[in-house]
Structure 1
């Protein structure tokens, strides 16, 4: 089989590590890199084959979602007090309860009822 030369560029530290590992494996650098690349390609091919059906389901769902009409914008005033509390609780689960006050929405002012 005819050989094709491929040139790569890498920093000296990586080159030396590759040389050391190739030597420990009893291979020259070229064979070592071909072996590593071939193993990586086989792993990638196997993962793609394993998840192909899931990827197809996701692609179909994304296409279906893209065809849906946009949801109307909801202003904070459109939410009930219970819905606001639920949103705040969800945001705290995601961002933690110590997020800055300006990102928490309207704050209750002293002397004013909720």
Structure 2
């Protein structure tokens, strides 16, 4: 990663001002955020690919009992339902946590 002083071109004898340092710092933070976003997308894609391969290889019919309810379905379908249920629950919890933090931030202002 480039050093913050070298992001903007420097003129001979030009000392970095506070404004230039702030702009450089923001550009570095934005670049770091983009790198993390790309990393997260790659990790999610790899996990989804692994889940797809795993479910494709598990196509046998299973008998599932939950309390007084029982059903027979393929293991592939059961795993996909479980996967998407987990994704939805995770997104809902993340949304709840984000809203809670934004309310706390508004209250502290």
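Odds and ends about this structure:
- Comparison across structures 1, 2 (criterion: distance in nm of label points 7 Å out along Cα→Cβ at positions 58 and 82) gives the highest value for 1.
- When mean count of other Cβ atoms within 10 Å over residues 74-81 is calculated for each of 1, 2, the greatest value falls to 2.
- If helix-only ellipticity at 222 nm (-39500 (n - 2.57) for each DSSP H run of 4 or more, over all residues; to 500) is computed and equals -20500, the structure in 1, 2: 1
- For Rg and Dmax of the Cα atoms in Å computed as 24.5, 80, the structure of 1, 2 it came from: 2
- Label whose coordinates, when log10 I(q)/I(0) by the Debye sum over Cα atoms at q = 0.15 Å⁻¹, for residues 18-65 alone is calculated, return -0.55 (choices 1, 2): 1
Each reported figure results from applying straightforward, stated rules to the coordinates on display, with no laboratory input. Note that this is a predicted model, so its numbers are computed, not measured. Cβ atoms are built from the backbone, for glycine too; each structure is taken alone.
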